[in-house]
Structure P
Amino acid sequence: MAPALPIEMYELFEEIAFKIRLAITINQVWFLDMVQQVGPGKPLPYDKRLGVTEEEYEFFIGVDEYWKLMTIGETVIDVHKSDSSTELSGAAFRIAKRMVLNYKDNTITTEFGELPYKSEIVPSDGQTLTGRWAGHVWRLEKEMEYLQISIGQHEESGNIYIYIKKVQIGSKIEEFYMLHH
């Protein structure tokens, strides 16, 4: 699974983004002025100099609500359980090829090292991409990178989620989503 916009939404988003980029190129001084006035991390108020209608701009800044987890393929996962651990492995795990969840220590061991338990995921309405789910997070932090693994269960469907994220300074963020029915 991967986060994606439905194709018609993606095409509309790209069209609006192109118009806005073009308008910003034409109105650079105004745009930089507005960004400075509004402050970092806040959306600009609508202005016709953005090159789109108010309706298009509302869609553009609210596009997050349209993202969904979509199936991009199917794979087999090997699961080996014992009294003290569960091992997950498979070709689909592009980031951490093999994960061993150690029950006693509450850690996950991968080829990158041992990830200590970090936190609990509590179901919330803010989980718009996945829907409400509960789970746990393990995270290994190193000087210039971190690896985080989240495992949990969807509240309504009972599906199992596995989310792996690797961040390394100077490299592209790697993410992997998996849903088990």
Structure Q
Amino acid sequence: MFIDSVSQSCPGSGNGGRMRTNVRYKSGKFEVRAKMPIASGLVPAIYFASTPDNTNGSQDEFDFELIGSNRMQTNLFIYGNGGREQVWNPPTDLSKDFHIYTFEWTSRSIVLKVDNQVIRTFDNPMPQQPCYFILTNWMCVGCDGWTGPADWSRQPYDFIVDYVKITDATCI
């Protein structure tokens, strides 16, 4: 599966593609083998969100986001309250090869892994709302301080997904 960013230039907007499950989850093991693109302004992401479009301001969300360069940001939002960002600097360029991104979500914790290496654990607070599983690749126009200025010069920016594997999941 390819998830492409789309060449548009609408200030303050995000442009790209997305895949979302039809069901919401409360736990499980979620594994994605993918090659994520890197570009200034680009945000390929694998995440969970309790609302389908993240617009109501009270969503629970937790994520992997490759932001602007070879920096992986993780974050947790509980009822719309974030501020728990952490950046992980991978030892290799994540855009050069396929890597396995894993969420292990139980009632007690959420463990985030890249290639079986734990990079973050959430255990308090924990999401209270069931969440959709989402993969997205979007260019954040006007987000220069977060992702860098949007760079459309090397399109297409392909987020290539080899597989998605969901096991031991509780869904609604």
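List of remarks:
- Comparison of P, Q - label where distance in nm of label points 7 Å out along Cα→Cβ at positions 83 and 131 is highest: P
- When relative contact order in percent (Cα under 8 Å, 6 or more apart) is computed for each of P, Q, the one that comes out at 40 is Q.
- Among P, Q, which structure scores highest (criterion: FRET efficiency 1/(1 + (r/R0)^6) of positions 35 and 139 (r between Cβ atoms, R0 = 25 Å, to 0.05)): Q
- Calculating distance in nm of label points 7 Å out along Cα→Cβ at positions 67 and 163 for structures P, Q picks out Q as the one with the greatest value.
- Given 0.40 for FRET efficiency 1/(1 + (r/R0)^6) of positions 19 and 99 (r between Cβ atoms, R0 = 41 Å, to 0.05), calculated: source structure among P, Q: P
- Label whose coordinates, when semi-axes √(5λ) of the Cα gyration tensor in Å is calculated, return 39, 19, 15 (choices P, Q): P
- Value -7000, calculated as helix-only ellipticity at 222 nm (-39500 (n - 2.57) for each DSSP H run of 4 or more, over all residues; to 500), assigned to which of P, Q: P
Only the coordinates and a few stated rules stand behind these numbers; no lab work does. Remember, it's a predicted structure, so these values are computed and weren't measured experimentally. Cβ atoms are built from the backbone, for glycine too; each structure is taken alone.
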